[in-house]
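In what follows, structures are represented as structure tokens.
A short reminder: the numbers here are calculations on the coordinates, not readings from a lab. Every value quoted in this text rests on a predicted model; they were computed, and no experiment measured them. Cβ atoms are built from the backbone, for glycine too; each structure is taken alone.
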Structure P
């Protein structure tokens, strides 16, 4: 299998980390949807990251669908099986949203930015509560929610560090720091350089 996309994308990084935890072998190709559009289009005409080229040549996109395929291949899930824990993990995954600030300054609409920043603060507050309750120590098997939260934290700190104060979310900050020290996270660091 081939995972395509830059590791500065929280979606690509989350898939790579989860695939590693699941023990599914794959190759990674760092191709930018912006700078390498023609190269990316050769792999996926829709130019969406992450893209996963399955063993049979099928190209999957959208991180949730790619993760579902990796779980199917692994024969196990990173989601808890018990209903209350499973729905809590689904909620945590949904809260680990990407922060929209990739548009050029002239294309940014301040009311939209204000709305997205309010959503971010609300999501971080909710994830802080989950981190206090559920993620005080790194679980033996990480879930999609705990992985997504740590990846989102790193993405926010990398891309828009001025949007939040880390000390306002100490449990989430500490959870992300513990995750970043694990082998799967170390294997897939945020791509801070652009080839």
Structure Q
């Protein structure tokens, strides 16, 4: 139960304002650019093998194709020799058009939106802890962070239900280290549960 000083409506309004601050950046083009930049950074850092990204590109992931082409072009422009895998991909890519985007969109189209949703859920839990749980069972009438975020999104005509918000948060939770550290500190405290 929420204390009298907190109302679900006020929480939804607060999360809606948070969403409005970030929504300007969350269009499909920016999301695709963010995925491409992320892939390029992962390849350069060696966090992900270029061969894996090449598999994705050959499998029809347009943003993987673009990222690989850009890495090869940037390295050549700086006078660097690209790694053999990237050079081989670039040589083949020169003789064919860019990978076409899949009909109906792909993961990159909503990447930033979904990242934002995960952050909003985490912020809501942290802001209204211990009164607002992450999620709730379907029979409960009490709000949860996921139900509040879903209601805020629906208020902005982004129809994502509470269960989908939960799934998005689960998918992106590992990318939220500050929230993970905060949650771990709560779970390690005596008699605390989240």
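Could you tell me which structure in P, Q was used to calculate mean count of other Cβ atoms within 10 Å over residues 64-71 as 21.8?
The structure behind it is Q.
When you work out mean count of other Cβ atoms within 10 Å over residues 88-95 for each of the structures P, Q, which one comes out largest?
For this comparison of mean count of other Cβ atoms within 10 Å over residues 88-95, the top structure is P.
Given that helix-only ellipticity at 222 nm (-39500 (n - 2.57) for each DSSP H run of 4 or more, over all residues; to 500), derived from a single structure, equals -16500, which label among P, Q identifies that structure?
Working: P: -16500; Q: -19500.
It must be structure P, since only it matches.
State the single structure among P, Q that was used to calculate mean count of other Cβ atoms within 10 Å over residues 120-127, giving 18.5. Present the calculation step by step, with values, prior to reporting the outcome.
On the way: P: 18.5; Q: 21.5.
Attributed to the structure labelled P.
Quick check on the output: 11.5 is mean count of other Cβ atoms within 10 Å over residues 80-87, derived from one of P, Q. Which one produced it?
Derived from P, not from the others.
Can you say which of P, Q returns 17.9 when mean count of other Cβ atoms within 10 Å over residues 56-63 is computed? Intermediate values should be presented prior to the final figure.
Numbers: P: 14.0; Q: 17.9.
The read-out comes from structure Q.
I have 0.05 for FRET efficiency 1/(1 + (r/R0)^6) of positions 96 and 152 (r between Cβ atoms, R0 = 25 Å, to 0.05), calculated from one of the structures P, Q. Which structure is it?
Going label by label, the one that fits is Q.
For the read-out P(r) over Cα pairs in 5 Å bins from 0, in percent, a value of 1, 7, 13, 16, 15, 12, 10, 9, 7, 5, 3, 2, 0, 0 was computed from one structure; give its label from P, Q.
The read-out was computed on structure Q.
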